[in-house]
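Every number in this text was worked out from the coordinates using simple rules, so none of it is lab data. In this text, all values refer to a predicted model and were calculated from it rather than measured experimentally. Cβ atoms are built from the backbone, for glycine too; each structure is taken alone.
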Structure 1
Amino acid sequence: MGIISTHDNGKRRPGIVNHPAVHPFDRLDPVLVLDAVDAAGFRTDGRLFALNSYENRVYRAGVEADTADTAADEIVPDQCVVKFYRPDRWTDAQIREEHAFALELAAADLPVAAPLRRDGETLFHRQGFRFAVFECRRGGSPELDAPGARELLGRTLGRLHAIGARQPFRHRERLVQADCGERARSAVLCAGVLPTALESRFCEVTGDVVEAVRDAFDRVGPTRSLRLHGDCHLGNLLWNARGPVFVDLDDCLQGPAVQDLWMLCDGDWAGLLEGYRQFANFDDSELLLVEALRAMRMLHHSAWLAARWDDPAFPPAFPGFGTPRYWEDLLNDLVTQCEAVRDPACRPAW
């Protein structure tokens with residue numbers, strides 16, 4: 001797998017294969033974006049602002065208020081959010097299942113940015129791109145140290161999971177014990193991004209991590225599997241006068257409830273679980289998976305960067321990736337994280 005570098009004045013970077021930068025998103029200019037939104041039936045007014053997103057391309061667009069299909073106070077009536085999906089990542093069925101889950105949550109009065117429909121459709125096509133148009137929700141960054149904020153977040157997430165438990169996903173991915181980070185580890189090894197001098201150590205350290213994660217899942221045993229947000233961290237939360245708003249269900253999947261909780265906690269689980277249990281059951285044994293899930297996320301992040309390096313947006317955003325220093329720091333962090341996965345005392349206290 002060739003990994004593309006588009007900066008450093010064309011100089012070869014250690015462990016990274018350089019190729020000319022050609023990417024489908026290069027064609028996605030403002031004219032095409034506004035034309036696509038108009039063609040989907042939402043009349044734009046020329047305003048367009050690119051939002052911070054790397055996996056997909058996401059924009060806030062101005063639209064005529066009577067075409068946005070919403071009158072709720074917490075929704076901006078004359079703006080929408082447009083997401084252009086990365087080519088070849090999800091199938092149409094997987095994207096539509098994401099949309100259906102968001103609409104199911106919204107129908108239950110859950111605060112979630114839901115896709116807007118035209119003639120019953122939420123997934124649109126334009127000039128080779130697939131895209132969706134979402135409500136533009138009001139909100140700022142969450143302040144979880146505010147009185148009652150963690151309990152409110154827990155209640156809202158408990159409501160989300162109560163709905164997620166009603167039926168399984170048919171097409172979305174599953175967080176399963178059989179993986180334990182092995183796919184991400186293999187992807188990095190096949191990508192040609194590792195400095196030769198560090199390949200042996202990477203194999204050794206990541207092999208230990210995958211084994212430790214697998215052992216952690218074995219200790220916990222079978223867990224309840226439900227539909228999840230999947231990438232539930234503070235960057236995917238807005239906060240308004242009514243509380244949290246969940247955005248970006250692009251990574252929604254089937255898995256254990258703790259996957260949606262651990263990234264929201266900085267060691268203070270009490271308030272979050274107190275609120276959560278008002279609407280959904282939580283198995284305390286899942287807390288033993290927190291450090292294993294953290295280790296898997298570290299591996300997946302490096303594999304994600306390797307797989308996306310041909311996207312011109314990535315090198316400027318992650319300038320250290322692929323250098324010996326990057327891999328040395330990652331391996332040192334993985335050694336420490338592996339110890340945490342193996343140590344039963346690392347179960348979160350609450």
Structure 2
Amino acid sequence: MSNGIEFRNITKRYGTDASAPLAVKGISFEVPQGTLTTILGPSGCGKTTTLRMIAGLESPTSGQILMGGRDVTTLGPGERNVSMMFQSYALFPHMNVVENVSYGLRMSGVAKPEAAQRATEALKGVGLVGFNERLPSELSGGQQQRVALARALVLEPAVLLFDEPLSNLDARLRREMREEIRAIQQRLKLTVAYVTHDQSEALAVSDQIIVMDHGVIAQRGAPEDLYGRPQSEFVAGFMGEAMVFPAVAHADGQVGLGPLTLTPRYAVAPGPVKVAVRPEAWQIGAPAGLPATLRKASYLGSFYEYGFDTALGPVFVVSSDLSRPLAPGAETVLALGQHGVSVVPQA
């Protein structure tokens with residue numbers, strides 16, 4: 001690969017003790033030029049360490065990092081043409097907006113008038129016109145986010161990195177800003193690596209998702225692949241809500257899940273397996289299937305959340321049918337639709 005980012009068998013151990021555990025364990029992946037890859041995983045999985053190695057803020061213990069076809073493994077941040085946007089925004093409180101955005105340009109030797117002009121253009125690109133003279137303390141969280149984004153973009157980096165960029169915002173602003181980041185990335189054809197622990201955020205912005213678990217890559221691929229075709233119980237449970245049930249794959253290719261029979265989308269070896277079921281996959285009121293008793297119901301505006309007791313144990317169901325709500329104690333039958341059901345190997 002001649003462009004974008006490439007990791008080749010990268011490991012990272014903190015400290016010099018050879019017996020110290022590896023934070024990153026021999027991972028390899030590519031971020032093609034002009035695309036957005038999200039590195040997703042729980043706390044401590046190695047995703048932020050991976051991002052910091054892309055930035056040059058951490059050095060790998062072994063392996064090779066390439067950017068634009070060039071080996072940058074031993075180069076520092078200033079030699080990589082990379083901008084990083086942090087969770088905390090890291091704005092200078094004593095500088096106004098345009099000074100914050102132009103700071104990196106000024107440090108690179110750009111004359112003050114040109115730096116201010118380029119900063120103003122960058123602010124226009126993120127929807128902040130007329131905010132040049134304001135201090136960070138006079139801005140909302142979403143506006144501070146946009147200033148930090150403009151400061152990263154004004155340097156015209158080959159690679160743009162995001163470390164949990166939306167975690168400090170409320171739900172509505174998170175949605176707005178992830179749409180903004182995705183739109184800017186696509187408009188400018190930026191190469192982006194984006195770290196988050198939020199699955200919906202990853203699904204919304206990514207061309208590729210890399211799910212990490214304990215320093216290794218559990219699975220990588222397009223958002224639709226990871227959500228619809230998880231390859232392990234961990235990925236199934238982490239990529240959106242899913243309940244995982246023990247099941248049996250039969251020699252005829254069918255999978256038995258209690259009284260239910262499933263046809264996997266791909267061949268499964270006979271024997272014990274797991275079935276991961278998304279809450280939206282259940283169909284309520286089927287003519288035949290899994291008998292269920294409603295234990296609790298929650299109304300969330302555009303859908304109901306139901307908790308059923310069944311022979312498989314508790315089952316969590318999301319239903320968009322608002323016209324026929326169920327009351328606790330109701331008896332019904334559950335079946336499974338085609339989507340949101342995955343057969344994964346027994347761990």
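Of the structures labelled 1, 2, one was used to calculate helix-only ellipticity at 222 nm (-39500 (n - 2.57) for each DSSP H run of 4 or more, over all residues; to 500), giving -7000. Name it.
It traces back to 2.
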Query - Which of 1, 2 yields 20.2 [mean count of other Cβ atoms within 10 Å over residues 154-161, calculated] - result: 2
Query raised in the report: Upon calculation of relative contact order in percent (Cα under 8 Å, 6 or more apart) from the atomic coordinates, which of the structures 1, 2 produces 16?
Result: 2
**Report entry** Source structure (of 1, 2) for Rg/Rh (Cα atoms, Kirkwood Rh), computed value 1.06
**Finding:** 2
